[in-house]
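Multiple structures follow.
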Structure 1
Amino acid sequence: MLAEMKRNGEKRGLGNIEAVLADDKLSRVAGDADLVHSYLVLQHVPPIRGGKIIKEMARRVAPGGYLAFQVYVACNANSLLRMLTKLRYTLPPLNWIRNVLRSRSIFEQSMQLHVYSLPSILRELRRGGFSEVELHLDTEDAGNFESVFLLAKKSGEAPLIANPYA
């Protein structure tokens, strides 16, 4: 993905972008950025861990800069399917059976999908100094999931509410 981003930037004559292979704490990212972006990633990360990543991404945005990311915010699948899916995440033999039925490699890991709390995200963005947030709504997987793409602008001033988790 990093190489693809670099190729796309070069193709468009953009020399002011940098892609960094990151860990949860973004420890390889130096300084603040005008744009921090994540798409089609966080729904595969459990919300407790993902919330920390979102806070770290927000912390890395320069005053007046933007944070852009997408998350799932609702699952509309029926309760039996949701229960079976959670069991498949925790009991590997159930996933092995599913893989065989779908003609996949038996030990292929399941791709987890997680739903985030939109009010919690918005609260953290406010605490982090983001004064403007746009939400773009979408559905995924034939309507089984509702997703939100957030574009948030960080105020040029100090956050209105001190972040007790910093």
Structure 2
Amino acid sequence: MTLDIRVVRADYANRTHAAALVALLHAYALDPMGGGEGLSDFAKTALVPALAARPQAFSVLAFAGADDGTPVGLVNCIEGFSTFACKPLVNVHDVAVLSGYRGQRIGERMLELVEVLARERGACKLTLEVLSGNGGAVKLYERVGFGGYALGSTMGTANFMQKWLR
């Protein structure tokens, strides 16, 4: 069965889009690939206004069915800056497809729109991080052209690291 999937740039002022974004991110956060803990009440309430207040943020949504049917996929992006290229870059921060809709190239379609929007911003590249145990996501990202980050052949690939500020 082929689903009618519509992929759109999220309008943070649209209540349907805002509710879809929060519901999809909450579902992703509950998934083992998202850490296994849902969003806090604070995040559920404050996320969309916080994204809307940041001109460097944009999101892409996928809906199954006509119009704004069932929300099934989400990509959140944050624009950064490449000092070496002296151009913007776009970090793909969250990619989520509801488990019942995976394997239907919805993530690929959302990333295609992300690339279009990144090019419109003059971005020189897309970046993302992915857990090594998330084989399905790794395959998706490689299929659409992502690869390990390296500056040359002698120093190897980069590791993504974090330090929480509490």
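Coordinate-derived values only; no laboratory data. In this text the structure is predicted, and so the values were computed from the model without any measurement. Cβ atoms are built from the backbone, for glycine too; each structure is taken alone.
The table that follows gives values for the structure above.
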quantity	calculated
Entry that produces -0.42, -0.70, -1.23 once log10 I(q)/I(0) by the Debye sum over Cα atoms at q = 0.14, 0.19, 0.31 Å⁻¹, for residues 77-132 alone is calculated, selected from 1, 2	2
Winner on percent of Cα pairs over 23 Å apart once structures 1, 2 are ranked, highest first	1
Parent structure of the calculated result 2.6, given that distance in nm of label points 7 Å out along Cα→Cβ at positions 45 and 117 is the read-out and 1, 2 the choices	2
Origin of the value 19, where relative contact order in percent (Cα under 8 Å, 6 or more apart) was derived from one of 1, 2	2
Computed 2.5 for distance in nm of label points 7 Å out along Cα→Cβ at positions 93 and 141 - originating structure among 1, 2	1
